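Have a look at these structures, which come just after this line.
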Structure P
Amino acid sequence: MRFSRTTQRWVAGFTMVVFSLLCVLSAPAKAAMVDTATAIKTAADDQLRQKVAAFFDRRDVQKQLAVWGVDPQEAKARVQTLTDDEVRVLADKIDRMPAGGDGLGFLIGLLIIGFIVLVILDLMGVTDVFTFIKKKR
């Protein structure tokens with residue numbers, strides 16, 4: 001099939017217009033050096049963002065969010081929209097939170113220390129709390 005001269009010119013003109021528009025509309029690629037501090041900061045920010053997201057994946061956190069009337073999936077989605085500074089502050093607060101326990105271990109430790117102090121005072125003759133301790137007279 002042979003094209004006429006006008007059809008060839010029309011196809012060539014259309015092709016030139018399309019390629020000209022592509023050249024004008026496409027942005028030139030720019031490359032730049034990334035210094036080590038920026039690369040480390042970016043990696044650290046990504047790691048903190050993952051840490052906060054993992055915190056929101058915990059069952060106890062999701063249960064507490066549900067008690068407060070907050071959808072856990074919505075909370076995780078909002079974490080992704082936080083700025084790097086906000087994520088840093090939130091991760092710092094997570095790190096400073098007290099770790100588990102209801103104080104029972106502390107109470108038992110306090111009772112043991114109190115018992116030891118009373119035994120020592122009883123042995124020295126300062127108090128007379130325990131009858132099973134033989135005192136030197």
Structure Q
Amino acid sequence: MTLTPYLLFDGNCKQAMEFYESCFGGELTTIPVKDSPARNSMPAFQHEKILNARLKSGNVDLSASDWLRPDRPRVPGNTVCLYLSGGTFKELNSVFARLSEGGEVTDPLKELFFGIYGALNDKFGVRWMFHSNQGVS
């Protein structure tokens with residue numbers, strides 16, 4: 001498993017990540033909602049937003065997206081989180097369960113079109129996101 005910072009932007013993820021690329025160099029990849037299977041389940045006004053962006057430059061590894069939860073307000077404290085990726089469902093589930101004790105699960109750990117995903121705010125208010133390309137089985 002790998003732990004990286006994950007930033008959540010208010011519609012300007014692409015511009016922000018291009019700025020960070022100009023600062024750190026490296027390789028930036030961005031996936032807009034419109035170019036992903038998520039476009040079928042999201043309203044049209046979200047299609048130009050960034051579903052996922054990643055900048056890799058030496059030891060710098062930064063992931064980000066635009067805020068894509070119109071049902072939940074984007075407030076300070078939930079715009080930066082720790083992103084735990086890789087590993088098996090069993091490994092992620094074990095850490096997810098421990099971190100969720102006394103916290104708030106915002107997205108239960110489950111399999112989606114892009115792999116395993118879940119998110120929570122721990123009892124100290126730290127936001128965590130979990131992802132693996134491995135399936136549940």
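Every number here is computed from the coordinates shown, using simple stated rules; none is lab data. Computed from a prediction, not measured in an experiment: that's the story for all the values here. Cβ atoms are built from the backbone, for glycine too; each structure is taken alone.
Laid out as a table, the results:
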| quantity | calculated |
| --- | --- |
| Structure with the greatest value (metric distance in nm of label points 7 Å out along Cα→Cβ at positions 22 and 54, set P, Q) | P |
| Comparison of P, Q by distance in nm of label points 7 Å out along Cα→Cβ at positions 6 and 30 - largest value held by | P |
| Structures P, Q, by relative contact order in percent (Cα under 8 Å, 6 or more apart): label with the highest value | Q |
| Parent structure of the calculated result 1.2, given that distance in nm of label points 7 Å out along Cα→Cβ at positions 70 and 94 is the read-out and P, Q the choices | P |
| Which entry (P, Q) yields the derived value -5500 for helix-only ellipticity at 222 nm (-39500 (n - 2.57) for each DSSP H run of 4 or more, over all residues; to 500) | Q |
| Computed 0.95 for Rg/Rh (Cα atoms, Kirkwood Rh) - originating structure among P, Q | Q |
| Structure (P, Q) behind the derived value 0.00 of FRET efficiency 1/(1 + (r/R0)^6) of positions 46 and 118 (r between Cβ atoms, R0 = 25 Å, to 0.05) | P |
